[in-house]
Each structure stands twice: as structure tokens, then as C-alpha cells.
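Enquirer: Listed next: structures, encoded as C-alpha cells.
Please treat every number below as a calculation from the coordinates, not as lab data. Predicted model, so just to flag it, every value in this text is computed and none were measured. Cβ atoms are built from the backbone, for glycine too; each structure is taken alone.
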Structure I
Amino acid sequence: MTDEKKGLFNAILAYVIWGFFPIYWKVLEHVNSIEILLNRIIWSFIFTTIFILIIGQKNELIVDLKRLWQNKKMFFSLMLASFVISCNWFLYIWAVTNDHVVETSLGYYINPLITVLFGVLLFKERLSKAQLAAVFIAFIGVALMAIRYGKVPWVALGIAFSFAIYGVLKKKIQLDATRGLAIETLFILPFALVFYIYLMSTSVISLLYIDRKTDFFLILGGVVTAYPLILFAKGAKALPQSVLGFIQYFCPTIVLILGTVLYNEPFTNVELISFSFIWLAIIIFSLSTIIENRKKRSLA
């Protein structure tokens, strides 16, 4: 198997695993979303650190930490990124365990378009007319849903914007995916531990107090978080950005199917019309990106 085929397999597997995340978090829907998040942070740090030690990258991790400490701008950017991704994790967990699976899929469908919008506003990146049209069409899709239900789909927008902000903060920070996750969870770890101690003192927690199944899934959340990230990092190194841009839609598509078929969440004509606008925007944006990349390669 060639490196590109291995990369394709790893990337697809990563997005498929992310797509099936709702099933995992649904198992823990009897647990407070905050406690699930705290366990995810704590056990992600523990398992990624163990993995780094096993593969012999302890020295590289120390070098990364020293480099961050010497560059205060990078240090605080990554610290802020760790808080933002924690908010993203919480929103996703809360949404899944409170029957908003379809809305989470909407969030991850529009996330790439929000990321592009940030690129224009913050980094003065230029978009083609087709790409601008795609962003506008996606906005119409979200607006239709908001007008129909009289409220903004805040879960979807929260997930999309938090992940886009996370991407902006990490744009110029070059870190290995596994070591990066270890450092990000290290930043938030003290807060997670203090909050967990507070929960223990004020209310009944689930870890070690309900059953072994709950304990198992809370602890395994660390592995579930780290493993697809490692797969994605391997895939991203071997694949062109245009291929990754297409594969990323595997995740929200699987989530949407789970929400409507497995969990019987409503998917009315309003959702269908709104999602159709967003799917159209994705198709226009993806095709225009592919065409532009081909033009650049032909001119090179």
C-alpha cells in the first residue's frame, strides 16, 4: 500500500470515528455533561502522555514545552485554544446527550465556511466569486432555520464558530498532533481537576459511584479523543488539502444519519430546505477550490 493510500485510509477512518461519536456520548447521557467533559480532559492528557512516552517522544515534548515558554505569544495562543476547544467539546457533548444530534451535524457542515470567512476577515485572504456565493448561500440556509423556528440554531453556530476560532488560534503553531493534544489538555488540566474536586464536594459524581460500564466509558473517553486525532495527523501528511476538504464531510453526514435514523430526531421540510442550501454551498465551494488548485498547478 502506497503512502497516499495509507494516508487516505487513516483520514477516512478518523472522520468515520468522529462521525460515530454521538453513539459513544449517548451511552453516557445519564452523566452530567460537565463531568463527561472533565473526564475527557483528564483522561485525554493521561493517555496521550503515556502514548508519547511509549513511542519515545518525551524529549520532543519537553522541547515543545520549552519553545512555547520562550514564545509568549504562541504560549498564550495555545492556552486560549485549549479553553476554546474545551468549550467546543462541552457543546458537542451537551448537544448529543440532550437530543440535538442533527444540529451538531449542521455545525460541522458550516464550520469550513465559517473558517473561510475568518480567513477573509482576519487574514485578508481573497475569495473567488463562487466561494463568496457559497458563504452567502450557507448563510441563507442557517437564516431560514432561524426564521422558521423563531430562534437562532445556537448549538450549530456555537460548534462551528468555536472550532473555527480554535483553528485561527492554532494557525501559526506547528505542533505534532499527539504532543499538541497533550499540551492543550495540560493547560486546562488544573482547572478540570479543581472543578472536579468542587463537584465531588457539592454533589454526587458518576465516576466510581454508578457502575463499571459508566466508569469504563468515562475513562476510555481519553483514548477515543486521542486515537482519531493521531489517525488524522498521519493522513493529513500524505494527502493534498483538496482531498481532506472533501473527506471532512464524512463526519457530519454520518452524524446527520445517526440523528435522524437511529435517534429519530425531527427532520422536517424546514431542515431539509436549510440543509439543501448548505449542501449546495459546500458543493459550490469545493468545486471552485478544486478548479482554482488545478489552475495554480498548471501555471506553476
Structure II
Amino acid sequence: LKKVQKLYDLLDSYDEFSRPMSMLDVLKYSKQALWGGEQKEFTLPTKLELGFINKYASKSKDASSEMLGAFISKDGSQLRIGFKMKDVGTNRTKSLMKELAPKIEKIFKQDKFSYSFTGIGVIVAKGVETLISNLIMSLLLTVLIISTLMGLMFKNFRMVLISLLPNILPLFVTAAIMGYFGINLKPSTILVFSIAFGISIDDTIHFLVKYRQELSSNHGAIKISVINALKETGLSMFYTSVVLFFGFGIFIASEFGGTVALGVLVALTLLVAMLSNLILLPCLLLTLDKLITIKAEKADKN
């Protein structure tokens, strides 16, 4: 009981936590009641006082067992200490757990006692950590697959980079928007990145396939091929993106906050992706043309 009291004192030193509640409080209240409700008697009972408390508790065994069930396991091997925590975010929650761990281990020797953190805050912190790792893995896998397909189609490493940059940029813009407006990563919003990346890369492939056809027809003239490809595919890319923008924008009418966030973020990401594919992608290809021209001129001089 004295060790639990030390843990109480430790938790009380943090502003993020409310006052703890456990079997310790039941015993303190019982002692206080034993002495007629005196405020000064709200302390840990002595062994003699525990004997009197057990005597009274045995007379109302059913009520006592129901109350104690919230704080102690049936076999008496586990003690639950409950307290509320401020909404301090997942990062602070994880840092608090890391900070408390060695202090708790100092109070309760690990060879005799074990402990674990439970509750919604802990579950959310671990859940967000899992969501982020899954997001990174899914995006890396998507980029790898698309890079492989682009590499097989163009057989040029520069073209792989050119195809990825216009589609990765909108994801960074979306992440920046989420950070600025305080939109947290959760199961509903984390889908934004995979959905938007998968849809936006479709426009890129559409443009680059047409560009490749034009490149073959114009005997490798990059500038003319880019202009012709943009004329052929630009309007269809614009219409497709506009339709998808308003399609996901309809989610704003939802009463569920997660759905609203998903719709707004995907719509904005697709809008940025459209501008990126219509402006940045052709510019990158024209820059490639300029680099090839400069390289050819240097070769001629040599």
C-alpha cells in the first residue's frame, strides 16, 4: 500500500493527470468512516484498523465485492489504478509513458511486480503509430511498383523520377494542409494519400503514354512531343480531375466528420495533382530536352 501511495504522489506531480483512484482510496474512505468521518483520518489504515474494516466489509460481502471488482482482480493478483488524462496528443502521451516507466520500475521492483499502461489514450497512441507505419509502407510499395512499371515502359531512370515528382508533390501539400489546420491522422484521413496518389498517377501515365507515342512519331523531338501530348491529353485530364474534385467534394454534406475530412482532402489533393501534371510534368520534360541539347552541344564541340 505504501508503494501505491508513492505512485499516487508521482502521478500527482504531473499536470496532465487527474487524481488517481484505486483500492487505496477505498481503504482510506473506510478508515475515515470508521473514525466518524474525520477529515484527518483520510490516510492509510494500520493493521489493526484493517482488521476492523475487514470485519465490517464481511457483513456486506456482495456489495463490497462488486465495488472492489473495479479496482482489484478476483484472485487478488492485479490492482487497477485509474485516472484521467488531458488530451495532450499522441506524441506527448508516448513521451509520458516513456518518462513514467523508469520511475514506476523504481517504486515497484520488476522481479516482484509488473505493470502495464491501459486506456483509450494508450490505444490511440499505439493506433496512430501503427497507422503511420502502414501509410509509409503502402506509399513506398506503391512508389516501387509504379517506378518499376515506368522503368519497363521508358527504360530511363530520369523518366521514372519525372513521372513520380508531380504525384509526390500533392501528397506533401496535403500533409502541409493537415498540419496547418490541425487535422489528425486517423483511419478516415490516412486513406487520402493512397487514394489521391493512385488516381493522380493515372493522369501521369495517360500523358506519358501519349508523349511516348509522339516521341516516336516526331523522331525523338522532345519539345514538339510534349506540346502535342499536352494538346491531346490536357483537356481530358482537366475534365477528369474536375469531375473527381466535385465527386469527392460531395462528402462535405456528410454529418460524419471523418467523411468530410476525407472528401475535402482528396478533392484538394486531386486539384493540386491536376495542376502538377498539367504544369510541372511538361516543364520537367522540357528541362530534360534542354539537358539533352546541352549535352549534345558539348559532345559536338569535343
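Enquirer: Once mean projected area of the Cα convex hull in nm² is calculated for every structure in I, II, which label goes with the largest value?
Expert: Ranking I, II on mean projected area of the Cα convex hull in nm², first place is II.
Enquirer: Still on this structure: For the read-out mean count of other Cβ atoms within 10 Å over residues 134-141, a value of 12.5 was computed from one structure; give its label from I, II.
Expert: Going label by label, the one that fits is II.
Enquirer: On to the next question. If we compute mean count of other Cβ atoms within 10 Å over residues 246-253 for structures I, II, which one ends up with the highest value?
Expert: I
Enquirer: For distance in nm of label points 7 Å out along Cα→Cβ at positions 30 and 222, the calculated result is 2.4, so let me know which of I, II that is.
Expert: I
Enquirer: For distance in nm of label points 7 Å out along Cα→Cβ at positions 46 and 86, the calculated result is 4.1, so let me know which of I, II that is.
Expert: Of the structures listed, the value fits II.
Enquirer: Of the structures I, II, report the one carrying the highest value of mean projected area of the Cα convex hull in nm², for residues 102-141 alone.
Expert: Once mean projected area of the Cα convex hull in nm², for residues 102-141 alone is worked out for each structure, II has the highest.
Enquirer: Taking relative contact order in percent (Cα under 8 Å, 6 or more apart) as the quantity of interest, name the structure among I, II where it is greatest.
Expert: Result for relative contact order in percent (Cα under 8 Å, 6 or more apart) over I, II: largest is I.
Enquirer: In terms of Cα Rg over 2.2 N^0.38 Å, for residues 22-197 alone, which of structures I, II is highest?
Expert: Once Cα Rg over 2.2 N^0.38 Å, for residues 22-197 alone is worked out for each structure, II has the highest.
Enquirer: Assign the value -27500, calculated as helix-only ellipticity at 222 nm (-39500 (n - 2.57) for each DSSP H run of 4 or more, over all residues; to 500), to the correct structure from I, II.
Expert: Derived from I, not from the others.
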